[in-house]
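Asker: Down below are the structures I want you to see.
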Structure P
Amino acid sequence: MTIKRPRIFLDSGDPAETHKAKSILGFLDGQTTNPSLVAKNPEIQAYLATGKKLTEVELLNKYKELIGELQKTVAGPLSVETYADWTTTAEDMLEQAYDMKTWGRNIYIKFPTIPEGIKAAHKFVTEGGSVNMTLVFDQVQAAAVYTATMPTIKPAFISPFMGRWDDRGYKGIDLIKNIIKMYKNFNKIRNERRVHVEVLAASIRTMDHFYSAIVLGADILTVPLSIIQEWVDNEQWMPDTTYRSEIKGLKNLVYQDLPYHDDYMSYPVEHVEGSLLDEGVGKFVKDWKSLLTS
């Protein structure tokens, strides 16, 4: 059976890559950015090479300028991430989000899927904002996102990170499969036909990740330029329902049959030291702070 192509986003903080991706694909449905990608931006790297660093205001201005450049090429959603560590409050994130929302015409704010980030996202969508919930590694986080974002006007995005589970010896593609299955079950329980959360497969490392996410039914794939180039080299081949993952030697992520709750706070998203979520938050914080004057 033929499978519909999902939307393809570029995961990059470099406008030159955006131009190339759109040129070789012939389209580009959107783009995602984050602190680590901003840190890799060639212009920022060249500035740092002079031995200088940026103030927080200067860095945010650079980020804003970057989004302005990307909008010249990308008409679809642009994801912009708030800075957050484990001590950042929902109010702090919202203050950033209100400013970032003004940076362009189709801005999705990326909140980390930690307790304060989920709280901030709920308030933001209630006020008409659009969100992309990032650093998602398990179904409990995904369940909280489902409930917290129900007031959204545009469909919210949720970004499960596939590749980082592979690094731990588990099948990252199972995370996509389990979240999609759970959301279908929640929709059935609520007799809900509206899709208010779209699954955006992230941390895609290989073409097997890419093709598996398509077959599993991800709504969007966000990928680096290297994966886009490889797909173009493969003549934008699309898998069908007979496609099976080639990943070997990894353990399965077991599906959790979570109950549906109306209150997003009923899902206990916790700070567990050394977890993938803890590592993910820490990496973005480290990359952001590496650009700043002490």
Structure Q
Amino acid sequence: MSILETQNLTHVYSRGTPFEKVAVDNVSLSVDEGELLGIIGHTGSGKSTFIQHLNGLLKPTAGKVLFQGRDIHASKDALRAVRFGVGLVFQYPEYQLFEETVFQDVSFGPKNMGLGEDEIRERVYEAAAFVGVGRELMEVSPLELSGGQKRRVAIAGVIAMRPRVLILDEPTAGLDPAGRESILENISQFQRETGAAVVLISHSMDDIARFAQRLIVLHEGRLVMDGTPAQVFDRANELKDMGLTVPMATEIALALRARGVELPESVYTTKYLRKLLTALREGGGPC
């Protein structure tokens, strides 16, 4: 069942001037409850502009955004509902931390929702647990934390509002491999345990391949692909023509097929590629 939907969404910057640019071009898309949707596209493809429409930060030039079947720009109440129901985490969100303590920063959203102190405290600790921030850090200044800890606190601040949809723009940018893996696992756990939908933008095709249940590809503002990771990465040459990379496992499989090794088309995770190569080595043929 769809919880968030765009209908013929179009956004034009500097309309009617010599600098006019169509950033999002007639995109119709639905996000189902509880799904983990990945969005990929080259720089300038319209990804960031698109997601800023999903919680009302930008208003469409044409088309609609529906949250729970309701046009988010139909009224002030509808816009307020989507601001709390669709949480958006920008790239490098730790630069937006500003309160004196971690607790105060994570509680900022729930306070704006008008919740009572007990409810706020419950949500803060719940959100902190989802992202791996211990209670011993609650009274610490965010400025004293490591880069990875700051990122977790910033994400917790959005999760504390218990959004029905969580949107993250490059949540692992700038982190080391262990930090990236940990945060992605935290996000996946949040999705599984709450049933919230998650929309994830990432330039890491390996991360997207492992975590997303469904992928969409934006190119020059248009929606050009929509399917499972297997379906999208099957079209590796088309992705490369758009200036995108593909998962390392897909690259290796392409190179092996070019050398005559019999492998299926839909290879996009290291785990699956290892399984196929092990079967070949043992004489069982591809799985």
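Derivation of every value follows stated rules applied to the coordinates shown; laboratory data play no part. Note that the coordinates shown come from a computational prediction; the quantities given were computed from them, not determined experimentally. Cβ atoms are built from the backbone, for glycine too; each structure is taken alone.
Asker: Comparing distance in nm of label points 7 Å out along Cα→Cβ at positions 70 and 102 across P, Q, which structure shows the greatest value? Walk me through the numbers before you get to the answer.
Answerer: On the way: P: 2.0; Q: 3.5.
Checked P, Q; max of distance in nm of label points 7 Å out along Cα→Cβ at positions 70 and 102 sits with Q.
Asker: To continue, here is another question. Out of P, Q, choose the structure whose coordinates give distance in nm of label points 7 Å out along Cα→Cβ at positions 46 and 142 equal to 3.2 when calculated.
Answerer: Only one of P, Q returns 3.2 for distance in nm of label points 7 Å out along Cα→Cβ at positions 46 and 142, namely Q.
Asker: Turning to a different aspect of this structure: Just checking, which of P, Q has the largest value of mean count of other Cβ atoms within 10 Å over residues 110-117?
Answerer: P
Asker: A value of 3.5 was derived for distance in nm of label points 7 Å out along Cα→Cβ at positions 62 and 254; which structure in P, Q was it taken from?
Answerer: Only structure Q yields this read-out.
Asker: Follow-up. Out of P, Q, which has the highest value for FRET efficiency 1/(1 + (r/R0)^6) of positions 174 and 278 (r between Cβ atoms, R0 = 25 Å, to 0.05)?
Answerer: Top value of FRET efficiency 1/(1 + (r/R0)^6) of positions 174 and 278 (r between Cβ atoms, R0 = 25 Å, to 0.05), among P, Q, belongs to structure P.
Asker: Any idea which of P, Q comes out highest on distance in nm of label points 7 Å out along Cα→Cβ at positions 38 and 262?
Answerer: Working: P: 3.8; Q: 2.8.
Going through P, Q one by one, distance in nm of label points 7 Å out along Cα→Cβ at positions 38 and 262 peaks for structure P.
Asker: Also, I was wondering about something else. For distance in nm of label points 7 Å out along Cα→Cβ at positions 6 and 78, the calculated result is 2.4, so let me know which of P, Q that is.
Answerer: Comparing all candidates, it corresponds to P.
Asker: For mean projected area of the Cα convex hull in nm², the calculated result is 17.5, so let me know which of P, Q that is.
Answerer: Q
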